[in-house]
Each structure stands twice: as C-alpha cells, then as structure tokens.
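Asker: Heads up, there are several structures right after this.
Only the coordinates and a few stated rules stand behind these numbers; no lab work does. Since the model is a prediction, treat every value here as computed from it, not as a measurement. Cβ atoms are built from the backbone, for glycine too; each structure is taken alone.
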Structure P
C-alpha cells in the first residue's frame with residue numbers, strides 16, 4: 001500500500017505541472033497513473049505512470065520508456081508537453 005501512496009504523490013506533482021502547461025491530467029486510481037492529453041485534441045492522449053528503478057522513482061510512458069526522474073516533475077511535464085501539447 002505504501003508504494004501506491006508514493007505513486008499517487010509523485011503523479012499528483014506531475015499533474016499540477018502538466019495543468020500549468022495547459023494539458024488535462026486525470027489521476028487514475030488502480031493502478032495509479034495519469035491520463036494526459038491536450039484539451040483541444042481529445043484523440044491524442046497518453047498514460048504516464050511512476051515506477052521505482054534502482055536509482056529512484058521515475059515517470060514512465062505507457063510503453064515503458066522513462067520520461068524523467070520524479071525529483072524533477074517540471075522537466076517531465078516539459079517533455080510530455082512537447083509531445084502532447086498544442087502545435088504552435
């Protein structure tokens with residue numbers, strides 16, 4: 001149960017950063033993950049979760065590639081926004 005709380009905590013920090021960048025971020029409870037998308041492009045969404053790796057906790061795309069360390073949710077949000085955000 002402690003791992004689920006840790007995941008939820010880190011995902012909540014990332015959700016706030018994503019919302020600052022204009023993206024929708026919906027926290028899913030089981031298993032803890034974020035459904036992220038551009039509010040103007042409902043068809044483009046992605047799931048991001050949070051996993052422990054030997055070096056610490058990391059945000060991860062649904063296909064398993066690491067996004068960024070949970071120690072830097074702002075950088076993780078920037079990377080996600082570059083992929084899922086509105087095209088300028």
Structure Q
C-alpha cells in the first residue's frame with residue numbers, strides 16, 4: 001500500500017513541477033518567475049525525499065540539503081538583483 005502512495009506522490013509532485021515550469025516560461029512578471037523557481041526547488045526536494053523513501057536509504061538527505069541551500073541562495077541573489085541591479089556590491 002505504501003508503494004501506491006509513493007507513486008501517487010511522485011505523480012502529484014511531478015505535475016506540480018511541470019506547472020511551475022509552465023509558470024516560469026509564461027509568467028507576466030519577474031516576481032512570478034522567481035516565486036515559481038522557488039516552488040520548483042521545493043518540489044525537487046520533495047521528489048528527492050520520496051526517492052529516498054522508495055529506496056529505503058538516508059543517503060539522499062544530503063542532496064535535499066544541497067537543493068535547499070542552492071535554492072535559497074539563488075532566490076535571495078535574484079531578489080537582490082531585482083531590487084538593486086547588482087548582486088555583489
């Protein structure tokens with residue numbers, strides 16, 4: 001039964017990832033694209049977590065942490081670029 005739930009979650013998060021990708025491409029504003037990219041990062045973290053649960057290993061925890069750190073830093077850098085026009089002062 002847990003296998004069906006995992007595959008259903010894979011499908012749901014995969015669809016969420018595709019919808020966010022659509023929003024990145026066809027968003028009306030830059031802030032919408034940044035928010036969609038941040039949501040894509042969260043969906044990728046969830047997919048890696050599900051993959052780790054499916055294979056019954058904790059090895060993917062570090063990958064999730066790396067995705068979270070890179071997603072956070074890229075969102076902050078892009079927001080700073082939008083506000084000031086440069087990332088490094």
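Asker: helix-only ellipticity at 222 nm (-39500 (n - 2.57) for each DSSP H run of 4 or more, over all residues; to 500) was computed and gave -29500; which structure, P, Q, did it come from?
Answerer: Q
Asker: Supply the structure label, taken from P, Q, corresponding to distance in nm of label points 7 Å out along Cα→Cβ at positions 11 and 67 with the calculated value 2.0.
Answerer: Q
Asker: Here is a follow-up. Please state which of the structures P, Q yields 50, 28, 11 when Cα extents along the principal axes in Å is computed from it.
Answerer: Source structure: Q.
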